[in-house]
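Okay, got some structures for you below.
Just so it is clear, none of the values below were taken in a lab; they were calculated from the coordinates. Only a predicted model underlies this, so the values are computations on that prediction, with no experimental measurement involved. Cβ atoms are built from the backbone, for glycine too; each structure is taken alone.
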Structure I
Amino acid sequence: MTLEQRTVAFLGLGGMGRPMASRILDAGHTLSVWNRSPDAARPFAGRGARVAADPADAVRSAEIVITMVTDAEAVLSIADHQGMLAAMAPGATWAQMSTIGISGIERVAALVADRRSDVTLLDAPVAGSRGPAERGQLTVFAAGPDQVAPRVSPVFDALGHRTVWVGPVGAGSRVKLVNNTFLAFVAEGIAESIGLGRSIGLDLETMLAAMDGSPLVSTWAAAKLRRIGADDYSPEYPLALAVKDVNLALETVDVDRFAPANGLAAEWQRAMGQGLGGEDVTVLARALQR
């Protein structure tokens, strides 16, 4: 499939940003990249991307700017204190794809309205972890003006198998909170079920064989179960980020109404205290066996 080429700046080359930027480059778009740690950006120079010295340098000639960093504070630091927003070309589009919650996207929208009303902001977080990002199988929850869709579609198509337009800016971050809460309970369900089985005398191989092919087990859950069976907890979706995302959801609601989610967050925080934050969220299954 031939895509219309765009000039893109990608800021943030961490666990998700690196494969996403690679997909954009492989699709033939003109790409400039920046990362806080230059080591992550250097391999892109050998593949035809321009490695920028700072965020402002990265975005000056870009039609579309993508931020994919850890949290709202990092987004706002790049946009404001490090000069990204001021340096963006007139009429450019900023696709904010980090998971930063409702208050985070509201702060970003206020900054754009105050400083650069000519820039179009999209609230476009993604569903999927590192593996789907490498394969271009993410889902983009895009929120913003309808008229910008044709401009960003060639780039979003390089990143994911599906883009869902969900409403005005802010709706994307809201849908992402719902998605991540669902994912959190699936991950917790896997860990609790495996832990229960071990507690009543079942071995892991028996449990995995019994669940293989079950209609209750989604593709995502099946992949996680295989990783547990292989004792592989290398981070696709690190526990530290999973805890952050659950807390972003809880900060928007009355936690007394969502006691199971609050209890889940507390349990995961305890696992973080055991030094497991850098492992994949599936490490909860191992933590419950201790």
Structure II
Amino acid sequence: MKAPKSWQDLTIAIVGGDEREQEIARLAADTGASVSAFGFPFPDEGIGGVNLASSASDALQDAHIVLFPIPGMTMDGAIFATEKIVPDRALLAHLRPGARIILGTADDGLKSAARELGIALHEYESDHELMLLRAPAIVEAAIRVLIENTRITLHGNAICVVGFGNIGSVLVRTLVAMGAHVTVAARNPVQRAMAYTMGAESMHTNDLEARARDFPIIISSVPAPLINHQVIDSLTQDTLLVDLSAPPGSIDFSYAERRGLRAIWARALGRRAPVTVGASQWFGIRKLITSALWGNDNES
């Protein structure tokens, strides 16, 4: 594909997502690019400069760039959307040759289809700058989940936060500021030391089974099966489990349900502030597009 010379020459498809994509679409259209959208809640009044396509294939037709949502894909290979959309080879074939896909995380099926068609994939789930910009809204929503699902205050109570990445670290800082007694479970000794500087205690994730019973609330942000049968068997019936991670998740939800425990998979928390989070996501997406097509310093 011959790279467009400016934003005005660019065709962008935004497919799947939630209210955040409304702000992303608005900001993409503000660049002067031609923008088509499908598969996320579209406001009745429309979005200035954005064409609402009739289908995912219609939206992708001849696009240079397609934006899929940031959450990890579902177990059956679909993206998160208002209807089931599987980005397989047949769907991606509607893109221009040499097009680019930008999304949070791709599964093996999407990677394979893109490779066969010569389409570049850009995953930004690991973009630390972007994830930190999103973190405050996600943490605010996580706090709401905790408050709405407990009969105790967060202040003065013991909370275990499993994982100390971009979201986990901001969550720990917030909970400590609220007066909670926070313990971080992390493998990385540097992360455990950082938790100490924030006023939290810490432990290795290997110690989670032995100590999990001490916490009325356990929150995980690690997309790995850490809250397994052994950990769940050690818990009291009053324990609240909250998973903030992307698929495959951290908690064995079916086993927790059989044990009668409250377990919540708190997904898409960025919807708490879709304008703020959509703008932060577009900030990262715009940088990716600019770098890929024109180099870091060219904002044509």
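Quick one: distance in nm of label points 7 Å out along Cα→Cβ at positions 170 and 274 came out at 1.9 when computed from one of I, II, so which one is it? Going label by label, the one that fits is II.
Comparing structures I, II by distance in nm of label points 7 Å out along Cα→Cβ at positions 66 and 234, which one has the largest value? The maximum falls on structure II. Which one of I, II has helix-only ellipticity at 222 nm (-39500 (n - 2.57) for each DSSP H run of 4 or more, over all residues; to 500), as calculated from the coordinates, equal to -14500? So the calculation was done on I. Calculating mean count of other Cβ atoms within 10 Å over residues 90-97 for structures I, II picks out I as the one with the greatest value.
Taking distance in nm of label points 7 Å out along Cα→Cβ at positions 58 and 282 as the criterion, the largest value within structures I, II is that of I. Can you say which of I, II returns 0.5 when distance in nm of label points 7 Å out along Cα→Cβ at positions 226 and 250 is computed? Traced to structure II.
22 is what came out when percent of Cα pairs over 37 Å apart was calculated for one structure; which of I, II is it? Value 22 for percent of Cα pairs over 37 Å apart corresponds to II out of I, II.
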